[in-house]
Structure 1
Amino acid sequence: MPGMNIREANDTIIADLKSKDLLLSHGKINHRYGHCWRCKTAIIYLATEQWFLDVSQMKDEMLNAIDNDVTWHPEWAGSARFRDWVADARDWCISRQRYWGIPVPIWTCVDCKERAVIGTKQELITKAQLTGDIELHRPYVDEIEFKCDCGGRMVRTKDVFDVWFDSAVASFATLGFPGKTEKFEEMWPADFITEGHDQTRGWFYSQLGASVAAFGKTPYKSVLMHGFTMDKDGKKMSKSLGNVVAPDEVIEKYGADVLRAYSLASSAPWDDLKFVWEDVATINRNVNILWNVYKFPLPYMVLDKFNPAEHPAESLIENMREEDKWILSRLQSAVSEVTAAMDEKMLHKAVRSLFNFILEDLSRWYIQLIRPRTWTEATDPDKLAVYATLYETYVTLSKLIAPFMPYLAETMYQNLVRNIDENAPISVHMNDWPAVKEIFVNSELEEHMKIVRNVVEASSNARQKVGRKLRWPISEIVVVPTDENVSAALTHLRDVLLEQTNSKDIKVLAVGEKWKFRCSNDAESESSRPDI
């Protein structure tokens with residue numbers, strides 16, 4: 001019956017078929033069905049005429065581009081997920097019957113049905129014999145007509161493009177192409193794009209299809225596919241479920257840098273992130289440690305009127321202790337590790353490498369080693385070496401953390417660099433990415449310090465077993481090395497080892513030598529044997 005809702009007509013249609021003995025069977029089936037995401041109303045599907053892009057004609061080119069012209073992060077995002085989607089792709093419906101959108105630039109003759117595809121605004125102006133500028137959106141463009149070769153009227157189809165077609169041409173349309181070509185020739189295709197894993201069916205696909213159709217090549221050279229943020233149980237955040245954590249809520253409590261660092265460090269970019277407040281608090285503590293480490297020497301530097309321009313770290317290497325040279329070498333290793341991780345789009349590894357350097361090397365080791373040296377006379381070369389080392393470390397660190405903790409990085413940079421040199425780039429984010437300074441690289445020293453730290457840890461464990469606190473000195477530590485490199489390390493960094501173990505002597509046996517020892521209550525005769 002005319003005017004009846006399609007859902008209400010079901011029973012009427014069934015009754016009509018039954019009365020005519022045309023009904024084979026009827027019943028209800030539970031299945032997935034499209035609904036409006038706003039009002040939840042069930043969608044009515046209608047068969048209509050549409051414009052399609054013939055994907056089958058260019059599918060092989062698209063697959064070849066995926067395999068050979070694009071670097072995927074992770075690799076399986078392209079070789080498996082995206083490739084499978086393109087291989088099974090059907091023709092793409094690019095038209096919609098809506099008011100808003102980019103008008104489909106096709107005019108059809110009302111008489112002979114001949115079609116004309118208009119490529120530019122100027123071409124339309126010329127064909128329609130217009131003067132001045134024209135508006136290309138509806139309803140104005142619908143009013144433009146021109147003569148067909150047969151003498152009939154050419155009128156525009158009332159369809160607009162699918163919004164995904166807008167995004168499909170974004171890579172070159174945003175550069176002004178085809179009206180302008182300079183930026184297009186310089187910047188296209190893009191070096192890198194990133195989006196969520198749902199875009200293997202969306203933006204990654206639409207861009208590839210449009211670019212292969214227009215230019216026969218991919219619009220991007222590398223792709224990073226990222227995951228989504230879920231609740232702590234791995235469920236999708238939804239207002240209806242009440243499990244949404246708003247970014248503003250996290251920022252209000254911990255700050256934007258902590259949220260950013262947490263999001264990047266918690267999982268690989270392409271994995272979904274389970275949001276856990278306790279883990280955010282851990283990252284907040286790590287960031288606070290960095291802030292406290294950064295602030296520690298500043299009052300002393302100001303009091304002593306330290307000028308980094310007069311005392312650059314490169315010029316004070318001869319005055320540096322081994323621990324100074326070590327932290328500068330570890331800094332270069334951190335630069336190398338973070339750079340390599342960034343190049344491979346392993347953002348989680350980049351942030352973790354940074355925190356490892358900040359917490360383990362800088363805060364828990366180097367600062368503990370050099371703290372007493374900041375209390376000496378201002379002109380002491382040993383103290384200047386510490387200042388120069390810390391300044392070099394902090395300035396480089398401000399640039400390294402800039403992509404991950406931009407506000408903290410800017411604060412450090414403005415105080416350390418711009419506060420002294422007004423000719424320096426006005427922001428940390430306008431500096432070149434740090435490069436490894438070979439003058440500071442000392443891989444042997446790094447390995448030796450790693451060994452010494454293991455000995456210190458083993459010594460601490462031995463102290464705990466006999467109930468001897470660190471503030472109580474011991475007469476001797478005996479080490480049975482596993483190889484000659486251990487012996488060399490303990491000889492090289494003997495002073496560091498003595499200080500950090502609070503021991504009066506270190507005895508290093510030959511590799512493999514057996515050692516018998518006796519524990520007593522006499523502090524002067526007690527020995528311990530860390531196994532290294």
Structure 2
Amino acid sequence: MSEPILVVGAGPVGLMAACELRRRGADVRIVDCAEMATDKSKALGVHARTLELLDSMGLVDRFLAAGRQIHGTNAFADGKRIVHVEFHDIGSPFPFVLAIPQADTERLLRERLAELGGAVERGLKLAALAQDDAGVTATLERPGGERETARAAWLIGCDGAHSAVRHGLGLSFDGVPYEERFVLADVQMDCTLPEDEVSAYLAPDGLAALFPLPGGRWRVIVDAPLEQPTADDVLRLLGARGVPPLAIRETNWIASFRIHRRLVPHYRVGRCFVAGDAAHIHSPVGGQGMNTGMQDAFNLAWKLALVVHGAARPTLLDSYDAERRPVAAATLAGTDLATKVVTLRNPVAREVRNRLAGFLSSLEVVQRRMLAQASEVAIDYRASPIVDEHRAPVARATVGKRVGEGPTLSDWMDFGGAPHAGDRVPDVRADDATSLHTLLRHTKSTLLLFDGSAPTPEGYANLADIARRVRERWGAHVEPVVVVPRADRPSELPAQERVVLDASKAMHRRYGAGSECLYLVRPDGYVGFRSQPAAWKPLEEHLASVFV
């Protein structure tokens with residue numbers, strides 16, 4: 001019997017990793033040093049990109065039922081609103097932020113893990129670890145001091161900012177703390193603020209932000225140098241910073257904390273990995289910490305499961321660091337800048353900020369870019385070592401009239417403007433009501449074979465041949481789908497081919513498929529490979545570089 005994968009830490013990141021590994025048939029053991037699951041709200045904003053991953057896992061409806069949708073954000077200064085941004089242009093099936101307490105996020109993931117045959121083992125902390133070429137030896141300790149030596153094939157550290165895994169691996173955690181101290185409160189209150197929008201107040205002496213939560217609760221964040229804040233302190237601070245009068249009826253949780261920005265030098269050491277706060281911590285401005293960690297876990301899980309099953313080479317795991325560490329570095333830089341902007345004290349700098357924020361946020365192109373970055377749908381892996389694309393030289397494109405299945409110059413240019421290798425695949429709905437993202441609700445990669453605008457017997461034969469070859473060699477890991485720009489199924493395609501009808505050409509246009517082409521979509525919803533024309537040999541070379 002093979003040794004399991006050991007996940008250390010059962011917060012949202014560790015649970016995400018465990019669920020995805022179990023869903024993909026890997027043996028997982030997940031432990032946590034806490035004897036009880038958290039009952040605190042803690043991290044509460046789930047962004048569009050994370051919701052898309054939860055959708056692919058079949059969990060998004062459970063999350064939507066437990067959370068509150070936030071559709072916009074406001075910023076106020078000097079008694080007037082300087083920024084108002086609505087989230088409907090995020091470009092995702094989930095154009096909102098889902099406010100859901102971390103306790104509920106963990107509960108939903110634990111329930112899913114139980115459905116998959118797993119469970120969290122509590123009261124076990126990592127005391128030591130050692131690894132060799134064949135696996136990892138972990139020393140686990142119970143509260144009474146009793147120790148257990150556990151053997152694992154791989155180990156994933158999802159155990160937070162004070163990670164025992166990170167310390168055991170000798171990884172530095174470079175960075176600095178912020179000067180500001182923040183007060184955080186989870187309260188029941190009466191107020192006149194919109195219940196589906198975030199409201200932030202930028203005052204001369206600091207920031208106040210209020211986030212609506214399910215069940216009539218609110219999350220309040222203010223920066224203030226208080227060690228042991230009370231509800232009265234929160235009320236006083238909110239009033240001083242321009243928040244309209246409100247009444248706190250009940251305080252569910254109140255805490256004070258300092259924030260840091262830190263990042264490990266690499267995410268993998270041999271057979272061990274770090275993810276989430278064990279690998280990166282940053283300012284909570286933007287609410288991206290938990291989301292970034294959960295996406296770390298998903299990225300690693302599908303790759304590690306393939307390696308565990310002997311379906312991919314271990315070198316595939318090097319792409320985890322190559323893809324996810326730059327994302328964390330960019331998040332640290334972005335949230336650091338945002339934190340400095342919202343906590344400005346200098347009057348001249350504040351006036352410039354307020355005027356500039358109002359102007360920029362009124363520009364549609366700026367709004368869209370801000371939303372794409374904040375919701376994390378703009379994350380790409382174009383520099384990844386495991387993504388690639390193939391295009392015929394522009395000289396082979398015809399000018400004017402289409403000749404056979406080859407691209408015209410216009411087709412060639414449209415393909416160039418479509419999602420590239422390493423980009424997240426945008427959702428599109430075809431005429432038969434098939435949403436592209438629904439095609440990804442499985443554990444395989446998805447091969448989209450676009451017919452293009454020249455339906456020919458030769459073209460159908462080529463697409464069917466590619467699909468057949470993929471199924472024969474990699475059918476356990478790749479699902480071929482033929483997309484045709486017509487309202488009826490082509491009789492030339494074999495009955496076993498899965499076909500999506502795209503008579504309006506909505507999918508074809510979004511993917512620059514004026515002529516025959518293909519896209520290989522990874523299990524995490526990113527383009528792993530694309531080709532114009534749809535050619536077997538380049539696709540085969542790419543698949544052979546990833547799969548055994």
Structure 3
Amino acid sequence: MAQIFNDPGVYVVEEREAQVLEPVAPEMPACIIGPLFQIADQDNVTATGTILDNDTLDVTTNDSVALSYPSLTDVDNPVDTNSVVVELVKTDGRREVLPETDSDTNTILTITESDVTVHFGDSGVGDLFTAFQDINDKWLAKSVDYTAASPDLSGLIGAEIHINYRAARHDLVGRVLLAEGKGDTQIVLGKADEDNPLGLAGGLATTVAPSTPHYYVPTKDYLTQVGGTVDEATEIGAALERIEPKQVHGVALLTSNELSHQAVINHCAAMSVPEEKMYRFAWTSKPIPTREEVMEYQSLDPATDTISEIELKNGQSDILHQYGVSISNERGTVLFNEFSMTIDGEEKRLPAYYLAAAYCAFKASLPPQQGLTNYPVSGIANEVFYQKGYFKPSHLRKISNGGIFVVLQDVKDGPVNCRAQWTTNMFDNETKQVSVQYSKDAYSYGFIKTLDPLIGVNNITDSVMETIEETAIGYIDTKTGTLINSGELIAINRNESNAARVDVEQRVEFQSPLDLIVAKMVY
């Protein structure tokens with residue numbers, strides 16, 4: 001309503017112009033949780049500086065030498081004693097692994113978490129010379145007389161002792177690490193090797209998404225603990241707590257434990273409620289059911305009963321189907337395919353949770369609305385197992401219809417793709433499509449980040465109401481044609497019961513992947 005001024009004079013009327021806020025596109029990085037190790041298996045980090053000479057090769061005594069682990073990152077990081085390999089590296093480059101005992105079971109090596117002791121004597125403790133006599137004589141002079149009281153050991157002179165090992169990175173447990181690119185990731189996580197699970201997952205992540213930042217949460221080693229002191233539920237629970245305040249989206253665990261995967265799905269669901277505003281999606285896995293598990297599922301006794309190969313595959317597809325149905329949550333998906341990849345020149349078979357971690361990282365590098373069904377992903381696997389060629393099409397269809405993310409590969413060493421990008425909630429198209437969940441989360445994140453600057457610093461005035469309205473319309477317009485098909489602002493009102501609240505109502509149609517083409521033939 002225009003103001004009316006009756007008296008003569010000049011009047012200044014102030015009116016604040018609405019400032020439309022710039023739409024924000026949020027980051028939605030992946031986060032991978034698992035054990036982290038330091039791997040020492042290269043000459044530049046394994047050399048102990050101890051060279052075999054005439055003094056150390058005096059086999060008439062019980063001499064021994066205790067060697068600390070070379071290049072150990074932190075003395076509080078426990079060395080995995082089962083991983084320790086002690087080598088002698090000769091001056092010409094030839095190398096030989098030292099056995100822990102000789103053929104007479106005398107001790108050659110004493111391995112502890114703090115050091116390695118090499119025994120050189122031959123009168124009770126151990127006998128390095130006899131050990132190598134038992135292995136071969138290439139380290140010794142050709143004129144060696146094995147029966148001589150003072151044998152010729154010149155073939156060992158100059159050899160250096162190297163110690164290969166892995167040590168748990170307890171110095172990094174409790175931190176959330178951020179890395180981008182293969183070089184940075186290797187510096188942060190160390191070698192991409194199956195002995196270093198989080199490092200291997202990081203290597204996969206940077207292969208499929210080389211320029212996307214990813215979060216990594218190191219834990220203690222729960223994967224190889226059998227009756228040990230590291231509890232998986234405690235480690236996973238603590239890691240999930242650490243990422244609660246972080247702006248992460250996709251979350252993957254390096255474990256085959258079903259309870260841990262249920263925990264991460266519950267975490268993602270709890271963090272995605274409106275009060276938390278930390279939208280998340282879980283990339284989980286389940287191992288392929290074994291023959292024994294199938295037989296128990298079918299109420300058969302593995303000790304006395306038998307099943308055919310087709311009965312085994314029928315049971316495996318049934319169990320996977322039912323597992324997905326039992327979860328029924330749009331906040332997570334389940335992968336089951338094992339796969340192989342080349343590590344240090346050797347082909348290794350890996351569990352499905354590494355495939356889940358790779359897809360978690362890959363999806364973070366794509367536009368949220370990009371579907372994954374039939375989308376080729378290169379560089380992950382030499383061969384994907386338990387897919388076409390193992391299961392019939394009807395088996396794969398049943399597994400998919402349970403809400404399981406089935407990964408396929410047409411030829412060995414070729415790219416992989418998923419059969420259908422399902423979540424475990426198959427209720428309708430809005431809940432079962434992974435890309436729709438990512439689109440909804442990206443839209444919500446962006447809307448929150450765009451309007452956040454108005455909160456607290458502004459009173460609810462007509463100008464602020466107009467700013468909210470124009471910003472909301474601008475946000476919808478910006479996302480239309482990319483993140484959404486269409487959208488409209490229906491209403492914007494001050495809340496009647498809360499004077500500090502403004503209600504914005506909008507109608508949005510999210511993009512959906514093309515999954516079906518039905519051709520009707522009339523003749």
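Please treat every number below as a calculation from the coordinates, not as lab data. Source: prediction; values computed, not measured. Cβ atoms are built from the backbone, for glycine too; each structure is taken alone.
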Practice task
Taking -0.33, -0.58, -1.03 as the value of log10 I(q)/I(0) by the Debye sum over Cα atoms at q = 0.06, 0.08, 0.11 Å⁻¹ derived from one of the structures shown (1, 2, 3), identify that structure.
Solution key: 2
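Out of 1, 2, 3, which one gives 0.70 for FRET efficiency 1/(1 + (r/R0)^6) of positions 5 and 157 (r between Cβ atoms, R0 = 35 Å, to 0.05) as computed from the coordinates? Don't skip to the answer; put the middle values down first.
Working: 1: 0.70; 2: 1.00; 3: 0.00.
That value comes from structure 1.
Consider the structures 1, 2, 3: one of them gives 4.5 for distance in nm of label points 7 Å out along Cα→Cβ at positions 29 and 389 as calculated from the coordinates. Say which.
Details: 1: 7.5; 2: 4.5; 3: 3.7.
This figure was derived from 2.
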Handout entry: Identity of the structure behind 12.9 (criterion: mean count of other Cβ atoms within 10 Å over residues 181-188, calculated), options 1, 2, 3
Key = 1
